[in-house]
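There are structures below to look over.
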Structure P
Amino acid sequence: MKIVVIGGGIGGYTAAIKAAQYRAEVVLIEKGKLGGTCLNRGCIPTKAFLHDAHIIDAVRTS
């Protein structure tokens, strides 16, 4: 079986991995960075900035 996945966001790359696990030949097409908005510009980077801010605050108030 041959599968083309369009979009490398969380759903796209998860689908591509799952299809490959079932021995499908998979091509994933993504115009930007793999992982989509949440991974590259949204949720995850924001959480990293919040963590850094908490560390800076802890150092300043120690």
Structure Q
Amino acid sequence: MKDRRKNGDHYWVCANVTPVIEGGKTVGYLSVRTKPSRDEVKLAESTYAQMRESSLTVAR
């Protein structure tokens, strides 16, 4: 995913997020984040571009 630092800069990160459930209710989330490979970033950029184009097509 493409994330944003406090200063506004963007960076890429692989994130796996799991809900923390207590008593049948979600009380938080656990996230493990790692640096993506160049191939993973290229795939993500392509996927984001396709999503943007699809949303523009649907909005018309």
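Points worth noting:
- For -17500 (helix-only ellipticity at 222 nm (-39500 (n - 2.57) for each DSSP H run of 4 or more, over all residues; to 500), calculated) the corresponding structure among P, Q: P
- Identity of the structure behind 4, 15, 15, 17, 17, 14, 12, 5, 1 (criterion: P(r) over Cα pairs in 5 Å bins from 0, in percent, calculated), options P, Q: Q
- Once distance in nm of label points 7 Å out along Cα→Cβ at positions 3 and 19 is computed for every structure in P, Q, the highest value turns out to be that of Q.
- Structures P, Q, by distance in nm of label points 7 Å out along Cα→Cβ at positions 27 and 43: label with the highest value: Q
- Label whose coordinates, when distance in nm of label points 7 Å out along Cα→Cβ at positions 11 and 35 is calculated, return 1.0 (choices P, Q): Q
- Which of P, Q yields 31 [relative contact order in percent (Cα under 8 Å, 6 or more apart), calculated]: P
Readers should treat all values here as calculations from the given coordinates under stated rules, not as data from a laboratory. The shown structure was predicted, so the numbers you read here are calculated from the model rather than taken from an experiment. Cβ atoms are built from the backbone, for glycine too; each structure is taken alone.
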